[in-house]
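Engineer: These are the structures in question, set out in turn.
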Structure I
Amino acid sequence: METTAGKVLVIDDEEKMCEFLGLILSQDGHKVLTATSGEQALDMMRSKTDLDVIVTDLMMPGTSGMDVLEEARRLLPETPVIMITGYSTVENAVQAMKAGAFDYLPKPFKVDEVKLVVKKALDRRTIALENKRLRRELQAIRERSGEIIGTSEKMQEVFRLVEKIARTDATTMIRGESGTGKDLIAREIHMQSLRATQPFIGINCAALPETLLESELFGHARGAFTGAVMTKRGLFEEADGGTIFLDEIGDISLALQAKLLRFLQNREFIRVGETVARRVDVRVIVATNKDLEAAIERGDFRSDLYYRLNVITIHLPPLRERKSDIPLLAKHFARKFAAKCLKGPISFSDEAMDALVNYDWPGNVRELENAIERAVILMEGNDLELCDLPDEVIEVYEKTTSAAHGDTSDESFYEAVNEYKRELISCALAKSDGVQARAAEILGLKRTTLNEMMKRLGM
C-alpha cells in the first residue's frame, strides 16, 4: 500500500525531543505540529480534526500521555496514537496498548523505527477511513433496500434464492408485477455479492427512445450523431467491476437486443460511432413485468437473448399473495415517514390494519408505501385510523364488512350503516348550528375524521 504524507501531532514535555521528531518526520514529507504539554495538545486536538497520527510521550507532568490517548479516542477515533516511553515504563506502554494505543516507541529509538511506525499508523488510518466509507456506502444501499421485508414463505424463498446466487456472477432475471420491488431485489443481490463495493448502476429501458438508450448503455464517439459534441462513456463502462441493472428489459428494440446479446456472449460492446470493441467486467441483472414468452411468439423478443438472460430467474410475488407481510410493511413505512415528518411513533387502529390487509393492492408494495406516506402526512396525532386511508381502501373494507353481515331488509348492510352515519352527523351538526368542530366534539371524533367521513358519505 502506498502511503501518502500526513499531518502528525508530536507531544513531549522536552522541547528538544519535539524538534528532533519533527525533523525526522518532515524528511518523509509529513506536516508536523508540536506541543510541549498535554494541555496544549488537548487544545490542538479539539480545534484540529484532520490529524492523521498522534505521537505522544507517556510520562508528562499534569496531563499525561494516557489522558491524551483517552481524549484522542473520543475526539479522533480513526487517528492512531503512538506512545513514547522509557524502558522503565514499558509496562505502562502495554497498558496504553490495551487502552487503544496503536503502538509504542521505547527510548532510545532509531530514526528508521520512528519512520516505520508512523508509516504503519498512517496505513492503519487509511484502511480505517476506507472501511468507514465502505460501511457508509453499504449502509446507504441497505437503507435503500429496507423495503425488502417479509416473513411469508414466498418471500423467504426469494431471500434464500438471493443468498444462493449473490456471490456468483450468473446473469439473473427478476420477474414480477409493477411495484413488487424488483429494483430492490437487484440491489440486494449486488450488496451481498463480492462486487458490493463496486458500482451498482440501474436504468429503466422503457424510459428512453432506442437511439438514446443505446448511447446511454454503450456510450458514443464525438460526432457520432447530432448533439454528440464529445465522447461519452456508457453505463456498461461506468459499471465496470460492479453490476448493471436493466429494468423493463422487455421494452428494448430488436436491434438493441442483438447488441446486448453480443455483450452477454463475448463481454464486448462497441460505442456508437466507433468500430473498436471494448471489454468490461460487469454482472448483468434484468427485470421485467411482461410475458417474454408471449413476446417471443410474436417476434418482439429474441429467443436466444431470452435464454442468455434467463440463467437464474427470481419470481417476486404480488402483495395480494403475501398478505401476512402487509402489517410488517405498513409499520415499516409508518416509521420511515413519521421520522421524515418529525412525528412520534405511529399506531394503527384494528380497523385500519384490517382494511390494509383486506385490500388487494394492484400497485403492490409501491402503492402501499404511497398510501402510508399520504396517511402519515395528513393525519392528526399519532393514531392512524381507517378514515386516514385512501377512499378505495376504505370502500373495499366497508363492502367486505357489510357482505360478511348479510343484507338488512331491502338495502345492504353497507348502505344501512352509511345512512345511520349520515343521521348521526346531521343531528350533531344541527345541535352545533353547523359548526363542524363542535359537531366533531359531540360525536367524539377528530375534526379531520369528521370531514373525511362527510366527504365519503356525500354530505
Structure II
Amino acid sequence: MFKKILIANRGEIALRVICACREMGIKTVAVYSQADEHSLHVRFADEDVCIGPARSADSYLSVPAIISAAEITGADAIHPGYGFLSESAYLAEVCEACHIKFIGPSPNVIRLLGDKARARRAMKKAGVPILPGSDGPVRGEEDAIKIGKELGLPLIVKAVAGGGGRGMRIVRTQEELPKLVKAAMREAEAAFGLGDVYLERYVEAPRHIEIQILGDHHGNVVHLGERECSVQRRHQKLIEEAPSAVLTDKQRRKLGATVVEAARAVEYSNAGTFEFLLDGTGNFYFLEVNTRLQVEHPVTEFVTGLDIVKEQIRVAAGERLSVRQSDIEIRGHAMECRVNAEDPVVFTPSPGLITAYSVPGGPGVRIDSFVHSDCTVSPYYDSLIAKVITYGRDRNEAIARMKRTLEMTVIEGIKTSIPLHLRILDDPDFLAARINTSFMERFMPDKHAGKNKLAESA
C-alpha cells in the first residue's frame, strides 16, 4: 500500500481524498496555488506545496509543477480528483516515467476514451449501442455537409476532446450546418487545444443515465448501478440521483452487463463512468466515458455502502476489488445538489468573502465542501462550493431531506444556487420524476421568466 499520496487538485474533492487517506493510514500532500493558500485542503493535509500563481494554467494544470511537488515530498502516488488533469494521459505517462503511481486508468485507456470519436468506435466494436454518426472527425465544411445529409436532422456537433458542453452545437437545418461546425471547431480549439469535431444524430429531450464502474488489474470489473443526471443547465449537471426512477430491473441488469463487458474489452482499471442517453422509447445510446472520479460519486456511495475513493487507491496499489458483482446491492435512494457560488437568477459567478456558513446534519445527510465562515471564494476556479447529498428509504424521503437541509443551510456574503434548487425540488414534474435534459428549458424558458419566478420565491 502507498505511504504518501499527493492530491493534484483543490476544494472539496481534495478534502474528500484526504479523508479517505486518513482512514487508511496514508499520509497526504496538498498542492495549492497562491489563491488557495488558506484553503482547508492545505490545512488538513500532512504536507503542502505551493505550485504557482492563481491561474490554473500556471498551477493546477502544470504537470511539471505537480511532478516536482511529488518528487520533493517523496509521494509514491498521485490522485488527480476530477477536473484539471484528472483525464490527462500525459500526466499518467509522466507519472509512469517517474515511478509515481497515477490513481486512475492507464494512459492508453485515458487517451482512447478521451477521444470521443475513437471511443465511439471502440464501444461499437464492444457491442455498446451508439447513435448514427460520422466515422471519426469531419474534414471541413464540405465533408460535414455530405455526412449531415446522410445522417439526417437533427444533428449535434461535438468536440472530439474535452467536455462541459464546450465545442457542441445542435443543428436543425442543413443551411446552418457549416456555420455551426465552424463555431464548434473554434470553441473546441480555444478550450482544448484541438479543434476536431464529429457529427452524431441528436436525440430530443433524452434522459441522462450513467453507470459507475470499478475495475482492477486482475481482470475484475463490476458496476455499481446507475445515476440519473437529467437535470442540467447548458450541459452542466445540477442534480444527480441514484437509482433512476424510470429504469426497470431488466434495463438495469442489461445496461450494467453491457458496460462491464465493454470495460473488460478496453482493459479498464480503476473508477470510471459510462454515460448514456435514454430516449422516449426506452433505447440507450452511448454518450462518453469519463475516466475519473465523478463529482456525483457520493450518491452511489450512499446506495451501495462502498467508498469509491478507497477502492481507487487499493486498485492503484495492485489490490483486487473488495467486492464481486454479486456482493453489490442497491438500497434506498440518494440525491445530490451542487451548490455553486453564483447568482441563481442570471447565473453569473458570485465570488467573495463568506461571512457566515452553517449547514445542518441529521439522518441521511452528507455535506462535501471546502468553505467556512471567513473563507474567500476565489474567482479563478469552478464555482462549486459544496455538494449536499441526502439519503432516504425512497426517492420521496431523499427529496424531503434535501429540502430540509437546503432550507436550513446558511451561507451569507455571496449568492448561491440554493434558491434555484429549492424551486426545482418543489416542481411537480421533478417530484413525479418527469425529467429529461430539457427540463431546465421548460422550467426557466427564458431568463426573464426565471428572474420573475425566483423573485416571487425570495
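Just so you know, all these numbers are worked out from the coordinates, no wet-lab data involved. This structure is a prediction, so every number in the text was calculated from the model and none was measured. Cβ atoms are built from the backbone, for glycine too; each structure is taken alone.
Engineer: Once distance in nm of label points 7 Å out along Cα→Cβ at positions 29 and 341 is calculated for every structure in I, II, which label goes with the largest value?
Structural biologist: When distance in nm of label points 7 Å out along Cα→Cβ at positions 29 and 341 is computed for each of I, II, structure I gives the biggest number.
Engineer: Work out which structure the value 27.1 belongs to, where mean count of other Cβ atoms within 10 Å over residues 5-12 was derived from one of I, II.
Structural biologist: The read-out was computed on structure II.
Engineer: Another question, then. If helix-only ellipticity at 222 nm (-39500 (n - 2.57) for each DSSP H run of 4 or more, over all residues; to 500) is computed to be -10500, which of I, II is the source?
Structural biologist: II
Engineer: Right, here's the next one. Of the structures labelled I, II, one was used to calculate semi-axes √(5λ) of the Cα gyration tensor in Å, for residues 45-100 alone, giving 16, 15, 10. Name it.
Structural biologist: Label of the originating structure: II.
Engineer: Let me ask something else about it. When you work out distance in nm of label points 7 Å out along Cα→Cβ at positions 205 and 397 for each of the structures I, II, which one comes out largest?
Structural biologist: Once distance in nm of label points 7 Å out along Cα→Cβ at positions 205 and 397 is worked out for each structure, I has the highest.
Engineer: Separate question: FRET efficiency 1/(1 + (r/R0)^6) of positions 173 and 237 (r between Cβ atoms, R0 = 35 Å, to 0.05) was computed and gave 0.75; which structure, I, II, did it come from?
Structural biologist: II
Engineer: If log10 I(q)/I(0) by the Debye sum over Cα atoms at q = 0.08 Å⁻¹ is calculated from each of I, II, which structure is the one that comes out at -0.78?
Structural biologist: Working through the options, I get structure I.
Engineer: Further, regarding this structure: Could you tell me which structure in I, II was used to calculate mean projected area of the Cα convex hull in nm², for residues 157-268 alone as 8.7?
Structural biologist: That value comes from structure II.
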